[in-house]
Structure 1
Amino acid sequence: MKEYEIVATFLNGCAGEAHPQTTFEEAELNDPADYIRQKHSADFAKFTKEDLPDGRVVYTYRGTVCYIYEFTEI
């Protein structure tokens, strides 16, 4: 298992990007995808994954509510 810092950002369709809700969490995970599957099992297939050059892994879902999860190994 690896330890990750997770930055979760939620953008509500009504408030838009002007009022994002951001939370921070640390968790031990085998795979960040498992975390997304657990939180959003019905919509997991709609998430896009991006591996950034700095090592972060970002999962994004854009719908009525936008979810962005950034995983940084610590």
Structure 2
Amino acid sequence: MRIAATLLLLIASGFIINYFVFTSRDIQFETADNTLEITLPDGSQVTLNRYSELAYNPDYGKQERRVRIKGEGFF
């Protein structure tokens, strides 16, 4: 029983650590068969084309203005 309880505790701890440490806090936008106009926190305008994705960190603009884009976007 002790071994099973220890294994269960280790597995549960792994899931909890994975959720809180590796879960992305990024703000994300995604388009399907449409376009989307986004205003970033610094006032920049981005138009995402169809089937595109854009993500940025909630700390955007404090030290860096970095975004990740997959697909097409017009800044």
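Computing relative contact order in percent (Cα under 8 Å, 6 or more apart) gives 25 for which of 1, 2? The read-out comes from structure 2. Match the computed value 38, 24, 21 of Cα extents along the principal axes in Å to one of the structures 1, 2, and report its label. The structure behind it is 1. Each of 1, 2 could give helix-only ellipticity at 222 nm (-39500 (n - 2.57) for each DSSP H run of 4 or more, over all residues; to 500), but the derived value -3000 comes from 1.
When distance in nm of label points 7 Å out along Cα→Cβ at positions 7 and 31 is calculated for each of structures 1, 2, structure 2 gives the greatest result.
Where a number appears in this text, it was derived from the coordinates with a stated rule and is not lab data. Given the structure is predicted, the values throughout are model-derived calculations rather than measurements. Cβ atoms are built from the backbone, for glycine too; each structure is taken alone.
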